[in-house]
Every structure is written in C-alpha cells, then in structure tokens.
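The following blocks contain the structures, represented as structure tokens.
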Structure I
Amino acid sequence: MPWINWFDFLILALATWRITYMFVWEDGPGGIFVIFREKIIKKASFLESLFSCVWCLSVWVGAIIGISAIIKKTITLYVCLPFALSALAILITEFIDGES
C-alpha cells in the first residue's frame, strides 16, 4: 500500500501553492502578511529573496507540509484541506474570468 495516494497529494500540493502565494503576494486581513514579511526581513535580510519568490518559498513550504504529512498524515490533511479548497476556488475563478 502506497504511503500517499493521488488525492492526498493533490490536497498537499494545492495547499503548498496557496500558503506560499499568500506569504509572497497577498496583504492578508489587516495587512498581516505585509507585516510578517517586513518583520522577517528586518530580522534576517537574506530572507527577503525567499519571501519575494513563489518558486523559492514553495520548496520550503512543501518540505514542511511533506514532513508533517509523514509524521501525522491525517492531521496534516485536515489542516491543508481549507487551503487546498481555497486554491481550487481561486484557480476556477481565474479560469472562468479568463474565458469572459
């Protein structure tokens, strides 16, 4: 029996993209992601390039989610599911809006 099936992989992958995208590009409610980016860059300026690149940050977010899934797969899937659903809703909206 495989460790992970395609459905679980899809949930984890969509959640990885959604979380990464939020940290890199979004302001968040009350500007929480902007504040977070500013504070982390002040503490460690070398992280500025990491938190300004979806490709770079997604490796680390994916690693954290992957390790979490190895340790506690069910809990990780439950935590990642809302992010995956959000990602899918965004992608569907972008697809529909792109066709108009």
Structure II
Amino acid sequence: MIADDQIYIVDELKQKMMLLAEKLELQKKSNMELESQNNELAIKLSEQQQELEKIKNENNTLRLSKAFVSENGQPQEAKLQINKIVREIDKCIALLNR
C-alpha cells in the first residue's frame, strides 16, 4: 500500500508539473506578444511625437509669416513674434554660457 500511495503522489506531482510547464509556456508566449505590441506602440508614439513637433514648427512658421503680412499694415504682431524669438535665443545663449 505504501508503494501505491507513493506512486499516486508521484503521478500527481508529474501532472501538476506538466500543467505548470504548460502555463509557463503560455505566459512566455503572452509576454512575447505583449513586448512586441509594446515595441510597436513605442515606435508609433515616437513617430507621432515627431509629427507633432513638425506641425508645431510649421504652425509657428505660419504665425510668424502671417505677422509679417498683416492686413492692417501694422507690424505690431511681427514685433511681438521677433521679441519672443529673441528672448528664446537669449535664454539659449545664457544656458550655453553656464
């Protein structure tokens, strides 16, 4: 009887080990799929950030060009834009001089 109990216990352990091995493989596959999706999303995010930066630059350029071609002939908007750009350049120079 002891041998039968031991065989039963060993068989149960084998079955549980096989189930755990199967679950491990499923988790590995799932993990690989999630990593792949994560990489794809990271690439898309990077592309969208670059596109957003490009659009922002285009928008600033259009605003600046519009300021130079004002309808009422007053260069006030152009002066404001130029002053803003000069301030940004001054900040950059100050950071470089540190």
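Here, each number is a calculation from the coordinates, and none is a lab measurement. Keep in mind the model is a prediction, meaning the values are calculated, not measured. Cβ atoms are built from the backbone, for glycine too; each structure is taken alone.
Key figures
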| read-out | value |
| --- | --- |
| Which of I, II yields 1.00 [FRET efficiency 1/(1 + (r/R0)^6) of positions 17 and 81 (r between Cβ atoms, R0 = 30 Å, to 0.05), calculated] | I |
| Percent of Cα pairs over 17 Å apart - structure with the largest value, from I, II | II |
| Origin of the value 17, 14, 8, where semi-axes √(5λ) of the Cα gyration tensor in Å, for residues 25-64 alone was derived from one of I, II | I |
| Label whose coordinates, when FRET efficiency 1/(1 + (r/R0)^6) of positions 33 and 49 (r between Cβ atoms, R0 = 30 Å, to 0.05) is calculated, return 0.75 (choices I, II) | II |
| Origin of the derived value -34000 (helix-only ellipticity at 222 nm (-39500 (n - 2.57) for each DSSP H run of 4 or more, over all residues; to 500); candidates I, II) | II |
